[in-house]
Every structure is written in structure tokens, then in C-alpha cells.
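Heads up, there are several structures right after this.
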Structure 1
Amino acid sequence: MPLQTFRYAACGGGNTLMGLTLYTVIHEYTLKGRNLDLGFLVLSPHIAALLISCTATFIVGFFLMKYVVFTNSNLRGRIQLFRYFLSFFTNLVINYFLLKCFVDLWHWDAIASQVLTTIVVIAVSYLSQKHFTFRSQG
């Protein structure tokens, strides 16, 4: 296994585990399965937990990918951050729609649905980060 792939698996796996843990804690213990009413918008518990946990995984994930996994990228940091955000946002949209489908449409368990969705997003994420976010110029 190439070192970069191993580092991606280790860092991404750790970040994913952190995200799933945060998702579960927020969904089960903070929100207790109740909607989050923001006054101007009401979020279902599985979507609120997703958005809150993704805030932490975005920050941690970027630094791990930049400084541990894709260290050979010669793109400027702000360009990497912008591209990482685009990749992250794409993955968040995929995650959102899969969760809406699994939980709201098919009535699957929210935690199990998030785990399944995460597996799909990991594959998309690796390809987008390797070939877009942190690719080397020239």
C-alpha cells in the first residue's frame, strides 16, 4: 500500500470516527432525537447532527489532509482550503440527500444510515482530494 494511501486511510479513518462519534452524541444525547428549532428554521435531529458534526470534521480534516496526507502538493494554502471546501460541500450534499432518503423516506435508523452514507462519501472524498484539492501543479 502506498504511504499516501495509508496516511489517507489513517487520518480519514480517525476523522470519520470522530465525526460519527460527534454525530451520535449530538443526535442521541444533545438533541435526544428532537428537532432543532433555530427560530427561522427547524432541522430534523439527523440533519442537525450532521451539520454540527461536519463543522468539526471540516476543520480537523483539512489540516490532516494538508499537513499529513498530501504534503507534496505545491498549491497555495488558500487554494487548497477553497478546493477542500468545494469537495467537502459536495460530500455534504451527497450525505444530506442520502440521509434524507434513508431516514425520512425509507424510515431507517439515523445512526445506521449515517454509517452507510459515510462509506459512500469516503470513496468520493478520496478521489476528489487526490485529483482536485491537493493535486500538484505541473
Structure 2
Amino acid sequence: MSDLPTILVAAVALFDTDGRVLIAQRPEGKSMAGLWEFPGGKVERRETPEAALIRELKEELAVDTVESCLAPFTFASHAYDDFHLLMPLYVCRKWEGCVTPMENQQIKWVMPMRLGDYPMPPADKPLIAMLRDYL
């Protein structure tokens, strides 16, 4: 039994028409700054993971999608020092708008086989193999 609070964060693997997935670098000033991650964010009170992703994609990347375009894929469960992270990962291949970093974050489109070349938070690492094997 853990005394750590559980934090629910939703993430998405956005795939372009060339089969590349989008990753974003955590900006300076945030925890784990400099590491690469899948876009997403904390699920707020009274919000579904899908609604959180739709909101986060609009805020962080200036794109619009709908719940029917978010396919549940897998999840990560990881104990950090001061919280336990539960992170459902969705796959999305359809959205409107041009992916534009709105929070001064660096973004990259990478082939799934190259995801391991980028340093990622511990919770994200197991997701790499899942995406690579699935696609």
C-alpha cells in the first residue's frame, strides 16, 4: 500500500500520414525539463481523459480533435518519488489544424523505431515498445 497520491494524466500518440509520431520536449522550469514525451496533460476534476486530451491538444498544439478520433491504446502506471502516475495513452490519426507548439516547447515527428533515441520520463519508456510493436 502506498501513501503516494495518484495523479491521472492523459497522453496521446499523434500519427501523421507518414506514420511518424509526435513528441514534445518538456520546457525549462517544468519538472523533468528537457525530456521528450507524448502530448497531453493532467485530467482535471470532473473531466474525462478524452476531454482532457481535446483541451490539452488545443492549448498546447493548436489542433482540434473529437473523442471518436481518440482510440484507447495502453496505459502506464509508475511510482515517482512524490506521486503515482496513471497515464492512459490514446492513438489519434485525425485532427484539424496545423500542429503548432503554443507553449514554447520543441516538437518532433519521429518514426516509432526512433523513439528510443530520445530521453523520456520513466513512465513513458514502456510505451515506446508498445507503439513500436503495434505499428
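Each value in this text was obtained by applying a stated rule to the coordinates, not by laboratory testing. Because the structure is a prediction, the values reported are computed rather than measured. Cβ atoms are built from the backbone, for glycine too; each structure is taken alone.
Miscellaneous remarks
- Structure from which 15.9 was derived, mean count of other Cβ atoms within 10 Å over residues 7-14, options 1, 2: 1
- Structures 1, 2 were compared on mean count of other Cβ atoms within 10 Å over residues 15-22, and the highest value belongs to 1.
- At a computed 8.9 (mean projected area of the Cα convex hull in nm²), which of 1, 2: 1
- Value 32, calculated as relative contact order in percent (Cα under 8 Å, 6 or more apart), assigned to which of 1, 2: 2
- Origin of the derived value -5000 (helix-only ellipticity at 222 nm (-39500 (n - 2.57) for each DSSP H run of 4 or more, over all residues; to 500); candidates 1, 2): 2
- For 13.9, 38 (Rg and Dmax of the Cα atoms in Å, for residues 55-126 alone, calculated) the corresponding structure among 1, 2: 2
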